[in-house]
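For reference, the structures are reproduced in the following blocks.
Computed from the coordinates by the stated procedures, all read-outs in this text should not be read as laboratory data. Values in this document were obtained by computation on a predicted structure and should not be read as measured data. Cβ atoms are built from the backbone, for glycine too; each structure is taken alone.
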Structure P
């Protein structure tokens, strides 16, 4: 028998709620995946790559053509220069990229500051590598950092700060002043920043997509993680990327090569071709803004409190006006009784305390959203 590194970690809330949705044949607005297919052009490109013989190992850092396409994206969209040879690595999904970056930096006893509610892979990855997660609570309804609290939590043992914007689960997007403040906070320290930007193209209401590394003082210390699955409606492909300065990326690849080595070759071939047309990713924000607006309009006048949503494809809905239940209890009850599955916020926090809200994924067909909203309005 072995002694568990993660004795208190069980099945993720995403798996739990999806299984419950399947058991009760509920509409699944819980786990963040679309119920529609990627573009047919992209599917055709994958098929073509398969039949053209691109079926063996890709290079460990990823196919150079795809890394070049990513480099072009960061240069044209964000004004950032990343050398596709030394600064870009393709990974088996965003979560693997996050894990590799954490394993690259964190040593036994190191502290890593995470903003909560936080995506649930951060803390276990930190602990599995001997580190100590330090939670910093983002307070409703703005879910913006309290920088005085951030400063109070930083010690000489702080090795990393993890940032997620656009944010899962709250849908907030960091404004320029928060990026600038973070740069000032880490100036003169050894702290490395890990920026989870898997929803980078999904910003609303005139907010332009941004990258944390655009901020002066952050680029040379920041790993940036992105996800093709989120951008191109293909979460099951599990393909992402990490970009960072060569000094950081050289160490990242030492972990990556033994964690995954390489990623599905034909998909890389297809994505490299597909991304040669920038509209493939530049139109993603407007696509999801329409879905957000539809879902919100369908719930206007209901008992739900519609929270702000600046980015990502998640909408928080407050329920305190009609229930004082714990969020996990309500999420389970709604799945069983009205057939709509959601995600409670409390599992995203260390103390297990939610804010009286549930998270709903609106990356769904319009008909799915209409049916779900009809059931939610009945409360």
Structure Q
């Protein structure tokens, strides 16, 4: 009998429900065609729209669903005109990261050779690297609680040994897995600003200690400003990058730009026991309800979820389906015949999702 995996689904705000529905449809069809696993989805209300109706952005009942699930799918969250009384955004995704200690934010950047991209890549060059962003500390530590007076404002950057050690162990394990599967040379780059800030020198010291435990992998360092330059000049040189929360927040959007936009940018936030999978983009309320949203980042996030669950539970069928789904999306994008408006096409949400389905089950 197949194992059934429970998935908490936060459908989100704006275009969130529109990109969630076709993604769940694809997952249901893949699970139905598999003899290795089943999926059960449970809706978990949260977000700006829910806050506007109820005064709660992340109900405890939804947190209970998340904690009890094998994985969490979270769609685009937040609305520009719905905020907390102090003016900050409704961000349940950040609350989830902190509540579940999801310290490793995974942001893959993939461009196939010959694929259209804002970069003028050589025809034989592709991009395939992963940015690992610490997701619970860094300059986000005092989110919404910084000190502000009439004359100055202060935010606190926090880097702890406990979280950094977990982050670096995860990162080196990821690099080892990529090397084993032929997706990278097994190279980990610590991205910091250790020449200026003592906190980042501390960060680098912990990184070096973990690197010493992996003599079969390559470990090096890069300052964040140089990394931003090299991501444009020679992105094919990178394998796995690991960095602090704010640096990762900025560089992950640069990575999305290399692929063609946030509509192609999936992500995961992973801890020791839980993981959230979501697109990097926002809720785009200006196009909500029009069937124009790009579902590919959400679908790619679902592929990451299958891969993570498969590796975690030693389920080869899920790992294989995760790879199949990722490759199907990449093939659709590389072919360039069915693209949404944000990446240079004219297709709508359903057309783009159907193109992925056809690639999965017809090609």
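Numbers below:
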quantity: Parent structure of the calculated result -11500, given that helix-only ellipticity at 222 nm (-39500 (n - 2.57) for each DSSP H run of 4 or more, over all residues; to 500) is the read-out and P, Q the choices; calculated: P
quantity: Structure (P, Q) behind the derived value 0.6 of distance in nm of label points 7 Å out along Cα→Cβ at positions 139 and 155; calculated: Q
quantity: Which entry (P, Q) yields the derived value 23.4 for mean count of other Cβ atoms within 10 Å over residues 43-50; calculated: Q
quantity: Structures P, Q, by distance in nm of label points 7 Å out along Cα→Cβ at positions 171 and 299: label with the highest value; calculated: Q
quantity: Comparison of P, Q by mean count of other Cβ atoms within 10 Å over residues 75-82 - largest value held by; calculated: Q
quantity: Comparison of P, Q - label where mean count of other Cβ atoms within 10 Å over residues 51-58 is highest; calculated: Q
quantity: Relative contact order in percent (Cα under 8 Å, 6 or more apart) derived as 20 - corresponding label from P, Q; calculated: Q
